[in-house]
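S.K.: Heads up, there are several structures right after this.
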Structure 1
Amino acid sequence: MNKQIQIEELSNNTFFWKYYFCWSRGYDEKEELNIDEVLEVVQINETEAYEWEWKFFNQSDIEENPRYVAGKINDDLNYAVEFAEYEINFFLNDIYIGNLGGHFEAWFFTLDELLAFEKYPNLFLLFLPMTGIQENETAILKPIVVKHLNAIPKFETHSEYISDCILNGLVMQSPFLEINDIGLTNTENHSVRNITDYPRYKEDVAVLNKILVSFINEQL
């Protein structure tokens, strides 16, 4: 099997997006449901979904040969998302920016950075769980998330509810901070951009900050 997944394979792929968002930190606060329980509203044939998942993610050899989606956005920016056995790893320009899994490192992208990817719908949705927002930014992001979820079969009838639950998992305790000679950082536990607690990421964060600022400006 070809290890690389083409990004186009994710378009309108109900099995993939239901599987993928189960890795996010979303939840239903009122009903006290985890995101995997929330996503049960997306009605699919679970037997077919399991068979698809086993084949699509090369589960028989995932430890040695995990599949990944990767691509070049422009001359200065490329990405890769690796679907390992126990986590999903994210890279920009071959630099690790975090993972979704039991020992997750998330809250990497700011709202403005995420929105810069909106014209790439699959990338936007892939990067959504890796984003950190403030409570007052949910009103900005929600209609955009709803729009993209509406494009996924069987998600459209529950897109408002699913969006609310996904966004619950993105809210940070404190805002992003600008640091001289580094750029944007944060103080969130389990975030690569928290260079105070994780100083080993300092140089990488500084490099990526410059690239992301340039990318945002290109989209304006």
Structure 2
Amino acid sequence: MGHGATAVSGQVGSDAGPDAHVRVAVLELAGVSRLHAGRPVWAPVDLRVASGSLCIVTGDNGSGKTTLLRLAAGLLRPSTGSRICTGRALYVRAGAGLRGVQTVAGAVATTAGLAGRRSAATAALAVLGLDGCASRRVGTLSAGERVRVTLAAALAAQPSLLCLDEPTGVLDERGVDDLLAVLRQLRAGGCAVLLATHQPAAVLAGADAHLHLAGGRVSLHDPVSA
């Protein structure tokens, strides 16, 4: 996994999983960059993300973490290069985008794109210990509970690629444990995860790679360097 002075080129996750099954590429970025005010946010990126892999994304505020995740999820088009994603991609900014008047179950179903299919939302809430909150209004929840609601949405959606933006900031120890449990379950089903955070140590266990954004560059490292 090498990277040059101006661009990153590499792979997240090996081609063979621990069960010796072949991993497929969920996301491939080729020469991808994004312009802001006529200037690239970062130098062109070549990146292959394998199914079931976890990549931690770090960088200062304004370095382009959210832009990279939204582009990976297909919510933004690259200004240069190409993006190929197999299956469904889901971008979730933890705790955000929830309407206070919604019920918890309704918010999970809507965020997961499962409107009218509440059974999957209810099952995901149970995994996170929120089944007793299903009929509560989102506006009555704490910040940590809102993050867990978005995690339940990710679990219910079962995407091929999850782009999870800043989930760790307001989580207590139990919340981090819930996050790790959800990530393990999603990855076991083949979901690849890009997770942006200012607290990489909290989610480092089991990560395959670490992307760091700084000075207009995206550099790829082993997770031990996060």
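Here, each number is a calculation from the coordinates, and none is a lab measurement. The shown structure was predicted, so the numbers you read here are calculated from the model rather than taken from an experiment.
S.K.: Check the numbers for volume of the Cα convex hull per residue in Å³ across 1, 2 and tell me which is largest.
M.R.: The maximum falls on structure 1.
S.K.: Which structure, out of 1, 2, was helix-only ellipticity at 222 nm (-39500 (n - 2.57) for each DSSP H run of 4 or more, over all residues; to 500) derived from, given a value of -10000?
M.R.: Computed on structure 1.
S.K.: Same structure, new question: Compare relative contact order in percent (Cα under 8 Å, 6 or more apart) across structures 1, 2 and report the one with the greatest value.
M.R.: 2
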